[in-house]
Structure 1
Amino acid sequence: MKPRNRRSRPAHDDVLTPAEWRVVHAVQHGMTNREIAARRGVSLDAVKFHVANAFAKVGVGSRKSLRQWFRVPKGSALNSKENEVNAAAPLGRISQISRTVKDIKQAEHWYAEVLGLTHLYTYGPLAFFDCGGTRLMLTQYGEPSPAESILYLAVDDIVKSHEEFRRRGVEFINAPHMVHTHADGTEEWLAMFKDPEGRPLAIMAQARA
């Protein structure tokens with residue numbers, strides 16, 4: 001009796017599958033396998049499987065190397081942006097400020113109802129507010145951290161800016177990676193880097209299809 005052929009998943013025309021891209025971007029954001037599993041609602045083994053596949057497909061052997069690896073997914077809105085060969089990479093206004101809080105629900109109420117800031121959206125342990133055109137991100141993290149205010153600087157083209165700052169000797173903590181996709185398909189891209197004292201800052205951009 002001949003063995004039945006196993007049904008295989010359809011081949012993807014990108015270096016990673018959609019699930020692998022989501023896991024890789026989470027790794028690049030600094031999340032552990034356990035944190036990714038909890039955030040994605042999948043098993044820890046599934047996350048480990050995707051990480052191992054990503055290692056093999058992109059040719060890296062460690063999470064540190066994977067955090068520095070960069071490529072834009074084929075279906076990403078970032079691919080629709082026109083690349084200018086000699087485009088400058090100027091910094092824009094401060095786009096986002098981050099602070100830690102002990103209780104996200106309590107903080108969400110206080111910032112919205114007491115301070116009167118416009119609540120934009122909440123995503124798990126993260127709450128976002130508009131602060132006069134600068135976005136405030138609150139992150140629930142046990143006891144509030146004494147090292148506050150990571151500055152997120154807006155750029156028009158995160159790919160060009162990442163390349164330009166690396167050329168200038170800026171030390172990046174991770175490669176540009178997608179951290180969120182909004183309901184309308186707008187993507188949030190982020191790359192962290194260090195200042196001379198080793199404190200984190202970031203460049204960030206939005207990409208629309």
Structure 2
Amino acid sequence: MSKKPKNTSSPLFLYDKKIRESYPLIAGIDEAGRGPLAGPVVAGAVIFPKDIFIEGVKDSKLLSEYRRKRLFHEIIYNALSVGIGIVDAPTIDRINILQATKLAMQSALKDLKQEPDIVLIDAVKLPDTKIPQKSIIKGESHSASIAAASIIAKVVRDDIMQKHHEEYPFYNFKEHKGYGTPKHIEVLQKHGPCPIHRKSFRKVSDMELPL
């Protein structure tokens with residue numbers, strides 16, 4: 001894979017280009033896994049070079065698993081730096097999912113090899129950074145850097161859930177990735193939570209367990 005020239009027809013890359021007029025180094029940050037009943041919340045941070053364009057980069061939820069993995073490797077190859085932050089289920093239970101999400105994002109930011117001039121974040125603000133930041137609602141639909149971070153976070157989290165599936169195959173985490181699907185809820189009702197379930201989430205804590 002080689003670095004590709006910018007493409008002026010891409011609104012996401014054009015959005016970042018405009019911000020680079022004032023802040024040359026942009027870090028996009030996004031998370032995966034705020035909603036599931038099990039597993040960690042994972043954040044990704046991505047700094048792209050100014051002349052980059054990668055075909056197909058967009059919100060990870062709009063991509064097939066195959067396409068996400070392809071783009072994951074292309075992003076890793078072309079980015080100036082990629083950071084990852086992971087917060088596990090027990091920590092989520094202890095500090096709540098919003099604070100855990102911010103912690104994962106802060107960890108991803110610290111994991112970058114260089115400090116950005118500005119941080120573009122999907123929806124939230126980080127309290128513990130002095131770097132200028134901009135919170136963007138549905139940021140993965142506006143910024144290529146945030147969209148790329150969403151892809152990184154999603155692929156890393158899915159890989160983690162695959163490993164958890166091997167530890168706890170009965171729950172079939174490889175299929176639903178910890179989200180509250182009907183089949184997942186059915187298994188929870190019959191057998192209760194396993195160690196990676198988020199005990200503070202109502203669908204888990206309110207579960208009527210078998211005698």
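Can you tell which of 1, 2 yields -0.41, -0.60, -0.83 when log10 I(q)/I(0) by the Debye sum over Cα atoms at q = 0.09, 0.11, 0.13 Å⁻¹ is derived from it?
Numbers: 1: -0.41, -0.60, -0.83; 2: -0.36, -0.52, -0.70.
Source structure for this number: 1.
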- Query: Which of the displayed structures (1, 2) returns the greatest value of relative contact order in percent (Cα under 8 Å, 6 or more apart) on calculation?
  - Reply: 2
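With helix-only ellipticity at 222 nm (-39500 (n - 2.57) for each DSSP H run of 4 or more, over all residues; to 500) derived from the coordinates and found to be -12500, which of 1, 2 does the value describe?
On the way: 1: -7500; 2: -12500.
It traces back to 2.
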- Message: For FRET efficiency 1/(1 + (r/R0)^6) of positions 31 and 111 (r between Cβ atoms, R0 = 25 Å, to 0.05), which structure out of 1, 2 has the highest calculated value?
- Response: 2
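All of the numbers you see were taken from the coordinates with simple rules; none came from a lab. Not measured: the values here are computed from a predicted model. Cβ atoms are built from the backbone, for glycine too; each structure is taken alone.
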